[in-house]
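I've put the structures underneath this note.
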Structure 1
C-alpha cells in the first residue's frame, strides 16, 4: 500500500503541478477554463467551483486544462464560447504572446517543482559532499609516481582550499597539464590517530575517459579514485534555496544532454523508458527512503518539463513554435500545415510510447529470466 500510495502521489503530483501551471497563467490573463482534469476519459469525481469543473478522470496517464475558445486554427467566434463564458475570456482571441505564455507555463511549472523539491531536500538533509579522500591509486600514474597513497586526503591545491571531491576533480581537470602542488593530510602509522601534513607536486596527464552517457571525453587526470565517503553539511533556509537551484540546474543540464545524446545515438534507444519504468523506480525509492523518493520526483519533473518543451506538435513545445511563428510573421501558420504537423507529432509520440513500453517489458523479462 505504501508503494501504491507513493506512485499515486508522485505521478499525480507531477501531473497536477504541470496542469496547474497552465491553469494559473490562463486565469492570470483572465482566460476562461471550463475543465481542470487529472487524467483522461470518463470522470470519476467532479465538482464545479465558479465557472470551472474540477475532475478526476479514469485514465491516469496525464491531465488537461480545457481553455475557452481553444482551437487548432487559433480562431474563434461567439458560437465557440461555452455557456456562462464571454468572448473576452477566449484563449484563441488573445494575442499570440499570451497564448504562448499559457502553454509554456506547464513545463516551467515542472521545473519550478523540481527546484522546490531540491530545496526541501537541501533544507531537510543538507548538502551531500563527497570528501576528497583517495581510495585507490592507479599503477604507473602521475599520483603513484608522486607518492600519493590510498587514505590521503587532499585539502588544498596550489594554495586554494579543497573541500570536496568535485572541487578537487575540477581543479585537476582545468590544470591544462601544469604542475599542481597538492596539500595532503596523511594518517600516521599505528593507532595514535595522528596525521601528517605534506605538500606533493604532481603533473596531470591528458587522458580519455567515459562520460555518464558512454561517450569519450578528453581531460586531465592524475590516476586516483575516491574512497566514497560522504558527509552532510547542514544548510539554513536561504542557503538551501541556492543549493536546491544548483541541484535542479544540474538535473536540467543532464536531462537535456541525455535528449541530445539520444538523438545523436550516443545513448541507445533501448535506454528509453516509460510508465512501467517510472513505477519501478518509484517503488525502489520508496523502500530506500523519503529523500530518494523526493530526488526521483524532482528528476522526473525535470524530464517531463523538458520533454514537453521539445518542438514536437501535440506537445507544448510544438504549440510554442506555432505561437512564435504568429508573433514574428503577424499571422497564424497555415491551418493545413498545423493539422498535418499535429498528426505527425501524434504519430511520433505513439511510436515513442510503444518503444518505451517495449523496452520496459523487455527489461522485466530479462530481470525475471
Structure 2
C-alpha cells in the first residue's frame, strides 16, 4: 500500500509547488529509488489533464560510469532531450533519491568540473525561464537508506523527518505552506529597499550590499522542503570573512571547516580542515566562481539538524547560507558561473544581523 504521506507529498508538488494545470508538459526526473513518489506524481499529473514525461535513471552507477569512461568530447556534450525539455516544457519536477551519496568522491575533479560546465547551459535555461515564470520547476528529495545514514538516523526516523520537513503530515499541507509564505513576507518587507547588511558572530564578520536587489520569499515553489528568504548580493560589495559551521558538500565531496575571506566581492583567501584542494579547485571553475550568487536566511525549524543534504540543510531555522557562483537573475543578481555552491553557517548563539545599522536578526530569530 502507498504511504498516505507519499500521496500528500505528491499533492504538494503538483498543486502547490509546480502548480500543474491542464495541458502542462511536465518533465519528471528521478531514479528507480524514488518510484513510489514518481508513480503517484504520474497519476496526479494525468488527473490534472497534463502530460507527465518521466526521465528515470535505471541504475545507481550511471553518473559515475559516465564520468569514468567518457571522452572529453562526451563530457562536453549537452543532452539534447534535457535541453529541449528545459527550453520548451511548462514544468520540471526533479526528485533526488541517491543510494550512494559518496559515489562521486573518487572522480577526477577536472572531469567533474568539465561536466559541470557543459551542464551549466541547462542550468542557465532553468534560471532564465524560471525567473520569467515560463518554467515551473521544483526540486525535492525522496528518503533513502543512504540519506538516513548521512543524517545519522534510522531509516524510519529519517522518513518521519522528511515528511515533517515538507509538512506532508498536515491535514491541509497546502494551507500550511500558504501560511509560511505569509509569515516570511514580513521578513522580506523588513529588509527590502535597504542597502548594507552586516553579520557578526563567532564564525562570521561580514558586510555586503543588497541595494536595488530583490529579496525573494522562498516558501515551496522551487524547493520542497523550503523555508528561506534570499537575494543576490551586489557582486563587488562583499567584505570580511566567514567560517562555515557545517560541511560544504558539492558533487558528493564534503569540505569541512571551509573558511573564506572576501575583498570587494571576491574570495581572496580560502582554506578548509578537510578537502581544501577540492575547495580551491572549484574556486577556479570560471570567472564567477569566486563571487557570491546568493545570500539567504533559513527559516524552517522542522529542519533542526544537519543531514548532509543541502536541500534541507540550507533551510535550517536559525542559520544563514551563501552560494558561490551563479546568481538568480530574478533577484537582480548578475554573477554567472557553472557552479552554485551553498555553504551554511549557524547563527543561533551570540550572533546578529544588522540592516543599515538596525538590529534585524538575533541568535536565530528575526528581531521584529
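Throughout, read-outs are computed from the coordinates displayed, never taken from laboratory work. Computed from a predicted structure; not experimentally measured. Cβ atoms are built from the backbone, for glycine too; each structure is taken alone.
Source structure of the calculated read-out (relative contact order in percent (Cα under 8 Å, 6 or more apart), 15) within 1, 2: 2.
With FRET efficiency 1/(1 + (r/R0)^6) of positions 15 and 279 (r between Cβ atoms, R0 = 41 Å, to 0.05) as the yardstick, tell me which of 1, 2 scores highest. Write down the numbers at each step before the final one.
Working: 1: 1.00; 2: 0.55.
Once FRET efficiency 1/(1 + (r/R0)^6) of positions 15 and 279 (r between Cβ atoms, R0 = 41 Å, to 0.05) is tallied for 1, 2, the winner is 1.
Which structure, out of 1, 2, was distance in nm of label points 7 Å out along Cα→Cβ at positions 63 and 183 calculated from, if the result is 3.2? It traces back to 2. Which structure, out of 1, 2, was FRET efficiency 1/(1 + (r/R0)^6) of positions 127 and 351 (r between Cβ atoms, R0 = 25 Å, to 0.05) calculated from, if the result is 0.25? Matching structure: 2. Among candidates 1, 2, the computation of Rg/Rh (Cα atoms, Kirkwood Rh) that gave 1.08 used structure 1. Across the set 1, 2, mean count of other Cβ atoms within 10 Å over residues 311-318 reaches its highest value in structure 2.
Could you tell me which structure in 1, 2 was used to calculate helix-only ellipticity at 222 nm (-39500 (n - 2.57) for each DSSP H run of 4 or more, over all residues; to 500) as -9000? It was calculated from structure 2.
On distance in nm of label points 7 Å out along Cα→Cβ at positions 207 and 231, which of the structures labelled 1, 2 is highest? Please report the intermediate quantities before stating the final value.
Working: 1: 2.7; 2: 1.6.
When distance in nm of label points 7 Å out along Cα→Cβ at positions 207 and 231 is computed for each of 1, 2, structure 1 gives the biggest number.
Comparing mean count of other Cβ atoms within 10 Å over residues 159-166 across structures 1, 2, which is largest? Walk me through the numbers on the way to the answer.
On the way: 1: 14.0; 2: 21.5.
Going through 1, 2 one by one, mean count of other Cβ atoms within 10 Å over residues 159-166 peaks for structure 2.
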